[in-house]
Structure P
């Protein structure tokens, strides 16, 4: 017997309702007996993405996140989200404990602009990939919930979950590359990513929750920072009801080099949403040191300066939407990420990246969503000059 339910935002992106609501909300129940339940959920999405990148500035600067300067590119690919296929298992309640587990596979439909999946594009194989985003189990009781395994991080997690480009394209990133697009990664938040962790979430106290987690620590690519003698720590406090939610999250980790020296990576994010009578607003702000401009713990010349001192960075998003006829949402947002002067390498002298996004998102039914989206991207450098790109996305999702 199969039971179909409307897919939730949380189950779609992989931060399953096991994490955000304390109970699995899978789309299809496939079986179970003696109190056991087995189910699965997921999506497949596909977009036509057209990217038009301006040429470099007068002094030759160009932003690698935009793609090749002065080039127009057409792709058929995934949006910010890959496809998902997720398995959920729930054990019978025993001695007051509810136990469950989730495993999510996240494949992509597109290769890196190569007809042949195993063709080399000069940067490794260009084939489509499968990203194992989630492998975790949970134990719920009167103490709250303990989660152990791999899932979405706490720091800036709610920023990406409430971003309109989650169901769209946003920035295309390297237009000819493989994998997904960027959404607002680097244009209003840094990527939270999916990481191994042990997390405790408090019981729901009239909408108020606290979450604390120890994460598998990360080295910093490209800086020789490879000594990690303590976990990365992340935490979040949130308060929500049917009309609004507010949150604050943080992250901190020290990384050392065996040759001497260390980098303290830290940051915080605050934000909130409010929805009433079809209207919705969202705002998010982050600030920190050594966070980089897009991908935390991956040095693109935007983590430390030439002296090894941590660079300050911050960013924000403001977003408004209106849902009409109960099924069609028009959303407009602006977001920006800025970084302190002093970067080197690919992001040398980078000042800020900003994106204005206009999108129309129509639910044909509970299982089919159609999307049309336009993004205007701009990069500015501290010593002057800017570069722009236009990105158009047209496609949709099938959920189960």
Structure Q
């Protein structure tokens, strides 16, 4: 690659089919407005844009695959694999949903990176975990977590004028497959709201907001609760998930028809409105026909944990836990975060940027007491805001990526 500092001709690939993760838009905007990249974007979920990309693929110095291409399925990624193999420039791929789940297994994502000959894998996980997962890809592994988009996630409502004390918009985890129930237990605790006096809460685990709606919601919340994304256990081969699925089908579920994540019905569903897709997904979690991605929503966590996870030690350096875009969104809107204590990619620090809660939730009442301290809360949100604005915006991440690519 030419190492001169002219803008890199860059093709940025994404897959938009009704999904509502705000960071999809943030990363796309970050590349569009980056000085170091001359960008053309392609929604490869659309046949027409995929054909245009095919006609231009050899013209790019760099091709970037964003998280939406491989987060929930590999349908669109696999369709462009021959094009990527015929490229002349470098290939940098982000990975969405770096955890073992039915319907979106890690093994398929890893195989794609290897087959495509990725030059750089941008992982959301800690560097050591990323190196463990993707070491066979032949790519350079770079830990590049999400960041703050300060033009969208900003504090436009003063904390004292916000009406909700604790607000949450977050889907529940398929915890039985992850061996990790942290998120569900935390959300349930605050939804039950047994604190004295009770908090004013607005918690919904069946709704995901568009980016501007999410920013507006956070600006009406004094606080939010969350944990790190992902789970403690992570495997290259998805062996444990395969074992759980086999066991589940033996528990009186052999009669149920399972739709594979790459079936034509899956592609058809992408043409439906997001709300319709969510309704169908929920209906299929309990019916005679079920989609692969919702298998086992009715499984009991404790039973699966004892059978498949309890005896499996996990090296902490290979944890599948990571910081999420939502942590930066909350910091950017100066919304106080009560978080299960963790590493958060060594970015957010307990008692500095968030109020920690032990993983067993035994000190949740103490955390709420800190949250009710107006001076303490105001100082914390201001400190977290100043920190992310100065060191962890998407501009910072884009500069990191540019330096990495130019050094190849």
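Things worth noting here:
- For distance in nm of label points 7 Å out along Cα→Cβ at positions 77 and 301, the highest value in the series P, Q is held by structure Q.
- Origin of the value 18, where relative contact order in percent (Cα under 8 Å, 6 or more apart) was derived from one of P, Q: Q
- helix-only ellipticity at 222 nm (-39500 (n - 2.57) for each DSSP H run of 4 or more, over all residues; to 500) from the coordinates reads -10500; which among P, Q: Q
- When FRET efficiency 1/(1 + (r/R0)^6) of positions 109 and 229 (r between Cβ atoms, R0 = 35 Å, to 0.05) is computed for each of P, Q, the one that comes out at 0.30 is P.
- Origin of the value 12.7, where mean projected area of the Cα convex hull in nm², for residues 157-332 alone was derived from one of P, Q: Q
- Ranking P, Q by distance in nm of label points 7 Å out along Cα→Cβ at positions 213 and 245, the structure that comes out highest: Q
Since every read-out is calculated from the coordinates, none of them should be taken as a lab result. Everything numeric in this text was worked out from a predicted model, so none of it was measured. Cβ atoms are built from the backbone, for glycine too; each structure is taken alone.
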